[in-house]
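Participant: Have a look at these structures, which come just after this line.
We did not get these values from a lab; they are worked out from the coordinates using the rules stated. As the structure is a prediction and not an experimental result, all values here were calculated from the model. Cβ atoms are built from the backbone, for glycine too; each structure is taken alone.
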Structure I
Amino acid sequence: MRDLIIIGAGPAGLSAAVYAKRAGLDALLIDETPVYGGQVLSTYEVDNYLGLPGISGMELGEKFSDHAKKSGIETMESRVLSIDALDKGYKVRTSDGEAEAYAIIVATGAKHALLGAPGEEDLAGMGVSYCATCDGAFFRNRDVCVVGGSDVAVEDAIYLARACKKVYLIHRRDTLRAAHSLVEEIKALENVEFVWDSEVTKINGDGQVDSVSVHNKKTGEDSDITVQGVFIAVGINPVTELVDKLGAKAAEGGYIEAGEDCRTSLKGIYVAGDIRKKPMRQIITAVADGANAVQSVQADLSELKK
C-alpha cells in the first residue's frame, strides 16, 4: 500500500510529483501517454508564466516533465480504468495492472469541448482541428477560421495568422473574452477578419473542409465562408469520470467541488488542476494545486492510515 497515487501528468500532476518526492512520500505517477505536460504541450507560446516570458508550450512542458522525472518519482504509462474504495485507501485499476494507496490525487485535466455543428465529427482530422499549434502548418497560405472568443481562441488565431493567408475569427458575441493584451495584438493583424454575433451552423465538405455555414444572431442572415480549415476553441470539459463514479461532490460545469486545499468530499481523494472548481484555470494555478494537494495529503496521511 503506497502513500499516494497521482493520476495525470499535466502541470498539476507533475507539480504534485515533485512535492510528493520532496516530502518523502511513497508515490506513483500514472499517465496514459509517454509524453508528459498535458494541454500546455499544444500551446504555441506561454507569456504569463512567471520568469519564463515567451517560452513555447512544448518547452515549458518539457521543463515540467524533466523536473518531475529528476525528482525520482516512480511512473506508470497506463490508462486508469477505475478507482475503487477499500477499507483503507483505494485501489487504482489500470489497463496494465493494479496499484493501491491511502491517498489519490486526480489531475486528469480537461479535453476540448465540441462545437456540436453538423459536419464536425465527419470532418475531424480532415480540416476540423482543436489544436492550432498541432495542425496549423498544414494550412500554410490557406484560408481558415477559428471559432471562439476566449484566450485560447485568440491565441490560436494569432498563431495561424502568421502562416495562413486569411483567418476568420467567428464569435457568438460582439466582444472578445480574451485578455486585453491579446485583443490588442489580434486587432493589429491585417489578415484577421472578425465575424461577430455569429454561430457556425454547419461545417461543409466532402472528405475535406471547404466552407462553414454561419448564422448572424442579430441580423438573422445566413452565409457561407470559404475556408479549408476550422479550428474550434469553444472551451474545455473537465475529465472527471474517475471521481464522479466514486460519488465526489460536483460543481457547476461538471467540475469537482474542492477548496484551495484540493480536498474533495471524499476522504483521501484530492483533485488538482483543471478538474477542480476555481475562478481561474491557468498553468500557474494548476502547478499551485499540485503543491497544495500534496500538502493536504501530508496533513491527512496519519489519519488515512488508521
Structure II
Amino acid sequence: MKRDFLALADFATAELIEILDLGAQLKRELKSGQRTTLLAGKTLAMIFEKPSLRTRVTFQVGMTQLGGYAVYLTPADIRLGERESVADIARNLDRLVDFIMARTMRHESQLELARYASAPVINGLSDLLHPCQVLSDCFTVRERRGALDNQKVAFLGDGNNMANSWISAAARFGFHFALACPKGYEPNAAILAAARADGAQVTVTHDPAEALAEADIAYTDVWASMGQEDEAEERKEIFAPFQLNTAAMKKAKKDALVMHCLPAHRGEEVTDEIIEGPASIVFDQAENRLHVQKAVLVWLNNQMTRG
C-alpha cells in the first residue's frame, strides 16, 4: 500500500515511533561499520525549488548507503508547474523512479505530486510544513533525553513551517510545545486546532520568557525564510526581542538543550555563544537527518512491499 510522507499528522504515534526505532537501528549499524542494501536497485528523484545543504546531502547519501540511487533535479532542471505541470511531472517520474522527494515553495505542490504519483512522495520542505526536520529533531531529543513525553520544547520565532510541524509532533508524542512569536506571526490556525483536538499541549504566547520557563529544549529558526528576503530588515526589528541569547537561556532549565534547524543567522535569532555553547546539539540534529530519512525511505518501501 502506498503511503506518502507529507505531514506528521498523517501518521499514528505507533507508526512514527516505528520509524524512529528504525532510524536508531540504522544509525547503530552505520556507526558499527555495517552496510545494508535494503533499497538495492531503488531510485529516488529529488525535486528542489529551494536551495539546500542538509536535505540534499542526507537524502542522496542515505540512498547510497541503502544501496539505491538518487537523481538530483535542480530548480532550473524542472521548473515545477512552469515548464511542465506538477501533475505531468508526477506521472512522468512515477514511471521512472521508486520514490519522489520534493522541496517546494507551495505545500499544494506536494499534495498534487502525491495525488498523481503512485510512488511515495516525501515532503522535504514546503511553505506549510517541514516533517523530515521535525521528526529528526524528535529523534535527537529522544536520543539525548530517553523520552519525549516528559519534555517541554520552547520555540522562539516565527509561527512558520517548523512551528507547524512541531505542533503536529506534540499531538503525537505528548510533549509540551510552547511557541513565542510576535503578534501577527502565529502558526497555522487549522494545524493548531487539529493538534489541540488530538490532545496536544501547545502554548502560543507573545512573551519569550513565558515560553522558556522550565523548558527542557530551547529551539529557534531564522526570522526570514527563503522567499521572504524582502521582509528581512523589517523582521529583524520585529523579532529582536525573541533572540535566543544568554539572558533568554536563563529562563529555561539549567540543563536545557539548544536546537536550531540550520542554516543559522548568527547574531540574529541566536548568538554565537549559545549556538557554540555546551548546550548546543544543532550538529547532532543535522546528522540525524540522515538516519531518520533513511528510516522514512525504508518504512515507505516496506509499506509498498506489504501491499
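Participant: Of the structures I, II, report the one carrying the highest value of mean count of other Cβ atoms within 10 Å over residues 173-180. Don't skip to the answer; put the middle values down first.
Facilitator: On the way: I: 14.0; II: 23.0.
Greatest value across I, II: structure II.
Participant: Work out which structure the value 1.4 belongs to, where distance in nm of label points 7 Å out along Cα→Cβ at positions 77 and 293 was derived from one of I, II.
Facilitator: Among I, II, the structure yielding 1.4 for distance in nm of label points 7 Å out along Cα→Cβ at positions 77 and 293 is II.
Participant: Right, next: I, II: which one has helix-only ellipticity at 222 nm (-39500 (n - 2.57) for each DSSP H run of 4 or more, over all residues; to 500), as calculated, at -7500?
Facilitator: I
Participant: If we compute FRET efficiency 1/(1 + (r/R0)^6) of positions 37 and 261 (r between Cβ atoms, R0 = 25 Å, to 0.05) for structures I, II, which one ends up with the highest value?
Facilitator: I
Participant: Also, quick follow-up: Between I, II, which one scores greatest on Kirkwood radius over Cα pairs in Å?
Facilitator: I
Participant: Taking 2.5 as the value of distance in nm of label points 7 Å out along Cα→Cβ at positions 93 and 269 derived from one of the structures shown (I, II), identify that structure.
Facilitator: II
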